[in-house]
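> Take a look at the structures listed below.
Where a number appears in this text, it was derived from the coordinates with a stated rule and is not lab data. Since we're looking at a predicted model, the values are computed, not measured. Cβ atoms are built from the backbone, for glycine too; each structure is taken alone.
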Structure I
Amino acid sequence: MLSQVRATVAHWGMVDPPQHVVVAVSGGADSIAMLYALFWLRHDLGLTLTAAHLDHCIREDSPEDAAVVRIACQDLEIPLHEERVDVPSLRGRRGNLEEAARHARYAFLERIAALVDAHSIALGHTRTDLAETVLLHLLRGAGPAGLRGLPPVREPYIRPLVDCSRSQTHEFCHAHDLPFREDPTNQDLRYTRNAVRKELLPQLERFNPKAEQALARSAHLWEEAQQALQWAARQGLAFVETEHGLALDKLCSLPPQVQRLTLRQAAADALGEDRKPSKAHVEALWKLCTNRSGEAYLPRGLRAWVHRGELHFGRASPDRAYEYRLPVPGETQLSEVGWSIRTALESPTVNPESHGPWVAHLDLDTLSLPLVVRTRRPGDRLRPLGMEQHVRVSHLMSKAGVPRHLRDTWPLVCDQRDILWVAGVRLSEHHKVRENTQRVLRVEAVSGL
C-alpha cells in the first residue's frame, strides 16, 4: 500500500515539498492507514504532518474514536488538534445530518490548516469510496463533474488513498497491528451509500469482478474530461465577456454546447463559494440569451437579465430608496446602483434624436429648479413624449423591458413639480425642446449594469 500511496501522490502532484499537511483522522481503518502511510513516507515526500480529529457527537461511543486517534498520534509523536461539535443540533440549519456533519468537518479542517499554516488537507477516501460515489452520482443523472466522483486533488484537499481499496487499508492496519474503530453506522442500510456498498456494488461484481477498479478508472477519465471542459468554458467566457456582462452576439456565435458551458461557468463565478448551477438553471440562461429578453432566477438571490444586448448577473436591488440633487451643469454618482447622471447646457440647434435613448434634451426654461434624481414612488406618472395622457411609470418601465428587480432603483430625473425623464425609457411631453426653446439642458444617464 505504501508504494501505491507514493505513486498516487506523485501522479496527481498532490504535494510540492517541503509541505505541511493536515491529516483528517476519524479513527477508522482508512484514516489510520493514511496517517501511518504518510508518516512512513514523510521523508520521501518532504512532508510535515499535523493530525486533526472532529467528534461529531452523533454516536454515544464517539469519544472512543478520539481515544484511538490520540493513541496513534502519541505513537507517531504527531501534533493533534481535536474538537467536539454537536452536529445534530446543526441539522435544522444545514439540512440532513450527513450534510451538517460534512459542513462542520470541512470548516474545522480548514480552520486548523489556517492555524498551523498547512498547505493541504489529506482526506482518507479510498478507491472504494470513489466507486460508490460514481454510482450514487450516476443514479441521480450527473454530468462529467459529478461522474468524476471524488477528485484526487481539489485545493486544499488531497486524497492519497484514492487508488487503494478499503480492503487494502484494513489489511494494512492488521498487518502493522494498528488500532482503529469500526463505525457501526456504516452497516445501516437505511443510508443510501451503505446500500450501494453492501448491495449494488457486489451485484456489479458478478458481471465484472473488478467493477470497483473499472468505476474508479472511469472517474479518473471523467476528471480529465472535466478539466478539458473547464478550459473550454474559460476560453468561451474570455471571448464573450465585456466590462459589465456577456455579449450575446459573441455568445450566440459559439456552438450551442460551448454556449452552455460558458453560461454554466459564468453563473458559477457569479454564485461563488464553489456553488454550481443546475442543468435547469443553465437551460433557463440559455433560453434567456436565445430570446434576448427577460430575466432568470438563480440560487442565493442571484438574478440574470438581458439588457442592451448583454447578459448581466446581479443581486437583488437595494432596499432603500435614494434621492440626489442634480447640479447644472455637473455629474452625480448614484452609489447604490452604479449609475451616474451628467448634465450640461447645449445649443438649441442640437437634434434631440441624434444621441440615443440614454441622453435626454429638455427645455431649461420650463423647469422648476433644482433638479433631483430619485427612485420611483407609488402613483408616479408621466405624460410621455407624443402622448396626451399621463401613464404610470411602472407601466412605462414594463413596456420598455426594464427587468422587474431593477425597477425600484431605476433613476427618474425630476424637477420640483414633475418627472422629466425615466432614464433610457421615456421623456416628458411637457418639457421637450420646441422650436422656440432658448436654452437646452442635456441629461445623460450612464449605466453601470
Structure II
Amino acid sequence: MTHCIDPHAMAKFAAELGYDDLPDSLLTVLRRSFLDTMGVAAVGSTTELSALARKGALALFGAGAAGPARILFDGRTVSPAGAAMAGAFGVDSIDAHDGTSPNKGHAGSAIFPSLLAIADAMQVSGAKISGRDFAVWLAIAYEVSYRAGQVQHATCADYHTSGAWTAVGVAAASARMLGGDENQIRHAAGIGEYHGPRSQMMRCIDFPTMLRDGVGWGAPSGVTGAYLAREGFTGAPALTCEGIDAAPYWADIGEGWRTVEHTHYKPYPCCRWAHPALDAVQALMTEHGLTAGEIASVRIRTFHNATRLAGHEPKSLDELTYAIAFPVATMIVRGRMGIAELNPETLNDPEILRISRATELIDDPHLTEISVGKRWAQVTLVTTDGREFADAARTPRGDTDAPLSDAEILSKFNAFAEPVLGAPRATRIAELSTVFDGLDAPAFGELLDLCLSAP
C-alpha cells in the first residue's frame, strides 16, 4: 500500500488496509489488547455503573433492521449502537484498560465493545468473520482513533475525553466492517466526529461521576455514524482527519503505527496519573522494609492536572478511580492496588484513610512541563521517627519503554476474569484471544460467544 499526503489519506487507509499490511509488532499489540480488555470487561460487568448502562441500553436501544447484538458478558440483545454504549460503559467502569499517553486517554474501551457488537450482528445475518478480518478492523479503529485524538489535542483548547476522538476511529472501522467504500468511510468519520461527545475530561477529574472517559457515548456515536453513512447520510469532512492542521498527523498513515509506539497497559485499576506514584511507593516500601505503621506522611510531586485528582477521602468507586492520595495510601497499607481494593469496604479502612489524609500533592512546574508524552511523579515517604525516603522522579510501568510482560498481562487477566467467569471459560478466552487473528470463522465465532454471553 502507498499513501500520499492528501485530505483523504485516512479514508483511503481505512478502505484499502489488508491483513498482509499489518506488521507483526502491531498484531502483538492487538492480541495483548484483546486479552487485556476482555479481562477488564469481565470484572466491569459486575459494577453498578455497568448494570445501569445495560438497563439503559435495554430500555432505549432495541434491535432493529441492523440485527441483534449481544452486550459484553451479558448475553441480552440490543442494537449494535446499544451494545457499544453498554459495553463501553462497562469496560470504562474499571479504569484498568489500555491507553495512550500522547492522547491522554484510552481507545480499546470504545473500540472492542463497538466492533464486537457489529461483528455479532453481522454473524446473525450470516456473515463469516475470521480473526484476520477482525484484526484489520481493530487496526483501523486504533490507528484512526490515536491520530484523530492527537490532532484534537493539538488544535482544540479544551481537554476532551477519549469518547471525542474514539468516535472517529470507531466510525471509520465500523464503516469498513459494513462494506463501506472510501467515500462512505469519510462520511462516517465526519458524522462520528460531529456527533461525538466533546466532553470535558477535567470536569470528571474535579467532580468524579459515572460519566468517566466519555467512551460510553463515543462508541455508539461512531457506530451510528457508520450505519448512517451506509444509508447515504453525509457528514464529511472530519476535521481531525481532513482539516488544514491535521495533515502532519496523517502523513505516514499505513507506514508508521502510532498504535505500536504509544499503547500502554495498566497494572492498577485506577487513573494512569496515579501510577508513577504507586510504582514509587511500592518500590520504597519494599526496598527499605517499611510497614504502614511507620509512615507518618507522604509527599507527591507531580504535574498540575494530576494534583487535581487528589482524592483523600473518596466516597465512591468513581472518586477512588480518579484519585492519587487514596490509592497510594492503599498501596502502603495493603502492598497492592488491585480489584479487591475496589470493594466499598476499602473506602472506610481507617489506616488507609489516616495515610491518605497525610498525603500532600505538590504541583511541580518542571514535572508539568515534561509530562507531555509521559506522566511523571516523585514520591517522598516520611516516617514517624522523622526519616525521609525519597524516590527519583519516574514514569509508570506499562509504557513502551517499561512494558508489562505477556506473563504480567495474562496474570492480570486471570485475576480479573476468573472470579467472574470461572477458570475454564477465562482460560479458553485467553487461549483464543492471544491468537485471535489466526482463527477461522467458526473459532472466531466461539470467541465471540465467550465474550458476549452471560457469565
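> Quick check: 20.1 is what I get for Kirkwood radius over Cα pairs in Å, for residues 183-422 alone, calculated from one of I, II. Which structure matches?
II
> Given 19.6 as the derived value for mean projected area of the Cα convex hull in nm², which of the supplied structures I, II does it correspond to?
Considering all the candidates, the number was obtained from II.
> Another question about this same structure. If you rank structures I, II by distance in nm of label points 7 Å out along Cα→Cβ at positions 71 and 103, which sits at the top with the largest value?
Evaluating distance in nm of label points 7 Å out along Cα→Cβ at positions 71 and 103 on every structure, the highest lands on I.
> Given a value of 6.9 for distance in nm of label points 7 Å out along Cα→Cβ at positions 207 and 359, calculated from one of I, II, which structure does it belong to?
Going label by label, the one that fits is I.
> On distance in nm of label points 7 Å out along Cα→Cβ at positions 231 and 287, which of the structures labelled I, II is highest?
Greatest value across I, II: structure II.
> A value of -12000 was computed for helix-only ellipticity at 222 nm (-39500 (n - 2.57) for each DSSP H run of 4 or more, over all residues; to 500); which of I, II is the source structure?
So the calculation was done on I.
> When distance in nm of label points 7 Å out along Cα→Cβ at positions 143 and 375 is calculated for each of the structures I, II, which structure yields the highest value?
Evaluating distance in nm of label points 7 Å out along Cα→Cβ at positions 143 and 375 on every structure, the highest lands on I.
> Comparing relative contact order in percent (Cα under 8 Å, 6 or more apart) across structures I, II, which is largest?
That would be structure II.
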